[in-house]
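Structures given as structure tokens follow.
Since every read-out is calculated from the coordinates, none of them should be taken as a lab result. Here the structure is a predicted model, which means the values were calculated and not measured. Cβ atoms are built from the backbone, for glycine too; each structure is taken alone.
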Structure I
Amino acid sequence: MQSLIEVLSLLRRVRSLQFDARSESSPGWDGIGRGTVAVSEPTVGVVIFDEAGAWQPIIAGRAAVEFKNIYRWSEAGEALRLEHLRFGADHPVLLFDMAPGENGMWREVSPHHCGEDCYTASHGVEGGQLVVASTIDGPRKREFSRYTC
């Protein structure tokens with residue numbers, strides 16, 4: 001299991017991402033995304049991911065969809081906080097505080113709730129790369145994604 005210092009070091013080296021998204025409730029969300037990650041470290045213990053790329057649905061004939069996201073990973077005591085900066089750095093959306101768990105994985109301390117949907121996540125290292133897995137469960141959603149960066 002990686003320590004918080006080791007995870008932050010891994011995050012600093014990320015330059016690209018790939019993800020696989022699957023949905024049991026809406027097959028139109030099945031697809032593969034690829035993109036680049038511009039990494040910055042505005043202060044010690046804070047790593048910003050500025051992601052841009054394209055997601056390709058696996059349904060024939062559907063066009064790729066461009067995406068852009070900004071995430072902030074930061075030390076939060078012994079945990080690692082993940083925030084989405086969709087409203088800017090001064091108005092972050094807290095997604096998770098993550099802490100070391102079983103099997104060498106880091107897991108959310110508490111799930112993130114958005115309306116009736118419940119988001120969970122884990123991350124670990126496979127083959128020297130950071131792998132982040134997330135799940136969305138709700139009355140109309142059952143979605144999974146796996147990011148490799």
Structure II
Amino acid sequence: MSGKNESSERIRPLALAIIRKEDRILLLKGRDSFKNETFYRPLGGGIEFGETGQRALIREIREELDAEITDIEFIGALENLFTYEGKPGHEIVLIYKAELADRTLYEKAFIEGHEDDNSDFKAEWKSLSDFADGKPPLYPDGLLELLLGK
């Protein structure tokens with residue numbers, strides 16, 4: 001889930017997955033202690049040099065959830081200028097819809113995963129309506145509007 005910025009002077013390319021279960025999407029909960037804010041964002045991560053966004057997404061979901069994804073389709077791109085833990089960040093985010101190959105994962109309330117730093121997390125299914133008033137925020141900025149077609 002890296003909302004962490006590796007360098008304040010570098011634009012970071014990301015690929016994120018919109019994995020739907022009925023009216024909900026699979027999201028990670030994050031925390032910015034500097035802003036005292038809890039937020040959510042889709043799974044995925046950095047695109048490495050020479051790697052396509054789609055390949056990065058497959059690799060990231062495999063690394064984070066030990067799961068495979070199928071039916072990957074590009075749905076949009078967002079530019080995200082933000083502050084996380086008091087440090088500025090800049091991302092170009094490629095958004096893809098995808099399906100989990102293991103259909104039993106859709107039956108779980110939470111899906112356990114692992115970050116690059118070996119910390120554990122639980123991805124959860126959240127309805128887009130949970131973010132209607134902006135609290136908690138859904139990041140990156142503009143994602144909710146993209147998904148709602150606004």
Structure III
Amino acid sequence: MTDEALLLTAALLRERRVLTVGLVVGGAPVLGLLPFVLTDEATLLVHGSRLARHSRALAAGGMAAVLVHEPDVPGVDPLQVPRLSLEVETSVLEKTGEAFSRGRSVYLARFPEGEVTFSLPDFQLFALRACSGRLVAGFGRAWDVSREELLRACGNGG
């Protein structure tokens with residue numbers, strides 16, 4: 001992975017505000033769109049309602065796919081839209097734990113308007129630990145991204 005690709009990976013994870021998550025629920029594919037924050041441990045935090053199918057699947061744990069991308073704008077070839085897909089391990093941050101308290105603070109620092117949802121009983125905070133990924137910077141410019149490179153993009157791991 002080039003330095004330019006590592007910088008683009010970091011920019012996508014730090015500057016984009018929403019991600020698409022893909023999971024399998026009852027044998028059928030399910031997508032969800034969620035706001036996210038990035039931690040230094042290459043983990044994405046999302047806050048979602050158990051009423052949503054994708055959140056119920058996240059609560060079950062296991063693997064999921066995530067996509068973060070730059071906006072599609074008129075006049076730009078869609079094949080040139082930078083995008084990062086990730087394989088992530090999902091888990092719930094228990095409301096009584098230290099990880100939840102830290103995660104809540106980080107999430108609300110980026111999305112203060114989300115404060116009200118933390119008081120709702122059906123919302124949970126999920127950790128999506130990035131394991132590996134694929135960065136596409138445009139047509140013909142693509143790289144596999146290792147866990148170690150994701151940690152470097154997050155400012156951790158050298």
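Where is distance in nm of label points 7 Å out along Cα→Cβ at positions 23 and 119 largest, in which of I, II, III?
Once distance in nm of label points 7 Å out along Cα→Cβ at positions 23 and 119 is tallied for I, II, III, the winner is II.
Comparing structures I, II, III by distance in nm of label points 7 Å out along Cα→Cβ at positions 39 and 111, which one has the largest value?
Working: I: 3.1; II: 2.2; III: 1.6.
Sorting by distance in nm of label points 7 Å out along Cα→Cβ at positions 39 and 111 in descending order puts I first.
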